[in-house]
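As structure tokens, here come the structures.
All of the numbers you see were taken from the coordinates with simple rules; none came from a lab. For clarity, every value in this text was computed on a predicted model and none was experimentally measured. Cβ atoms are built from the backbone, for glycine too; each structure is taken alone.
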Structure P
Amino acid sequence: MTPLLKIASIETLYYDRIYALHGLSLEVKEKEIFTVLGPNGAGKTTLLKTIAGLLKDQPKKGIIEFMGKRIHRLPPEHISRLGIVYVPEDRGLFRELTVAENLDLGRWGRKDAEIQQDYEFIYGLFPILKTRSTQQAETLSGGEQQMLAVARAMLRRPKLLMLDEPSLGLAPKVARIVYDALNQIRQRRTTILLVEQNAKMALKIADYGYIMESGRIVLEGTSKDLQENEDVQELYLGLGGETISPKGWRLYKKRRTW
């Protein structure tokens, strides 16, 4: 089965000399949730921006295919029209516009008969947006802004929804609301590529995951496999850690296997 998104050995450079991605390859299957985990500076955001065409003339090497067609180095507006919708870490809202106006921009250009159905869906996900419809986006809480960003993205009917750190800065209760919404979006048969530092939350809803460090994929597997991996448990899930040495007089940290 052909993957929805296929990335093969891409290399992305900053200022034509600093490698942010090194020979990176991954695949995203249709109608599932995939997560990319890793520390700050691993290149996760760069990966999403490269896919979305937001970095000019990148990747320098390698191939990106979407629905069997090569899309690397295409203009971002072309990639967006193919059905790839990117929600950045800063949410990308028009802060001076109201909630309703931001949502209207999400459906810009659509003339199909299912717009009202999509509004009902997003208001079902985030009822608070309906009560905040006349409020400026900049006056919303961080969690409400994240809800608005996801809702606006869904009005574009994405085939692939890419989210960059959707739980960043959110209270645990609000983050759970956002993640519950992502589960419902997946049930609507929308494919999701999720970049996160909160590995626990991401692996709870993901079907498959990639661990990224220093611009490379160092480990991949099903969500279950990654949650059971000792290195992932220690480095990303806060489990395990220091162990008594065989000599019994000091603690040491287990060396990762990648």
Structure Q
Amino acid sequence: MAHPTYRARGIVVRKTKLGEMDLIVTFLASDGSQMRAVAKGARKPGGALAGKIEIANTVDVLCSVGRNLDTVKEARLSASYPSFRSDVEKAACAACIAELCERVTQVDLPHARLFDMIEAAFRTLDRAQGAVVFSCTAAVLLKLFAFTGVAPQLSHCAVCGGPLNADASRTPFSVEEGGSVCVSCADTVSAWPVDTATVQVASALLRATFDAIVAAGDQGMRARAVLELCRDWSRFHVGSRIRSLDFLLDGNAGIAW
């Protein structure tokens, strides 16, 4: 008996090896929900799926319904980014975005506009030059937190809602309390000092369009500092390490900061 089939569009955000030639693929579906399916023969060189099921690629798939997992029967490449395969910095950054996206999405839980945002993020990353790729990546991670309702408070005190001292060189920051904290509240909660410029850059990246981020140019080491905040934030509010971000920040990606 033939299994029912359906068509879908998705961005590949995770691949897990299955047997010698197959993959379990996690997609960000076009409605912003998560979709998982088995891609048989996807690891076979020269196979019909070879080169299509890659992290960050957008693919149109024909799937058959399965008892536990559906099966990818056909795949047509809609968007891919060759620079992610030739540039270690871009590859590492794309992996960070894909991993967090997989962590914060769920099956049958749509997020309006999330698919469009991630696809636009990968297009921007593909054309970004130099250290701008790190600013773009930090912005996407912050926007992903916002999409899922756990964005850090960066413009006001997360405890009392009062103003922050923008003239101070350091701003207290607390992942437990939800972000930046004013001096008065810092005495009553667990917080550590962060360069005020880093908090301001993070706030700007969260609100900025991708075109504006590219136009602003290199944010220097501030982008790294924002990525470090994102790493701590994910561990507490998502309940998961972003291993790709550890790889990027700890020097394992071969990137000289």
Quiz item: A value of 1.2 was derived for distance in nm of label points 7 Å out along Cα→Cβ at positions 195 and 219; which structure in P, Q was it taken from?
Solution: Q
Quiz item: Here helix-only ellipticity at 222 nm (-39500 (n - 2.57) for each DSSP H run of 4 or more, over all residues; to 500) was calculated and came to -11000; which of the structures P, Q was it taken from?
Solution: Q
Quiz item: The value 1.9 for distance in nm of label points 7 Å out along Cα→Cβ at positions 35 and 187 was derived from one model only; which of P, Q is it?
Solution: P
Exercise. Taking 24 as the value of relative contact order in percent (Cα under 8 Å, 6 or more apart) derived from one of the structures shown (P, Q), identify that structure.
Key: P
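To test your reading of the models, identify which of P, Q gives 18.1 for mean count of other Cβ atoms within 10 Å over residues 11-18 when calculated.
Q
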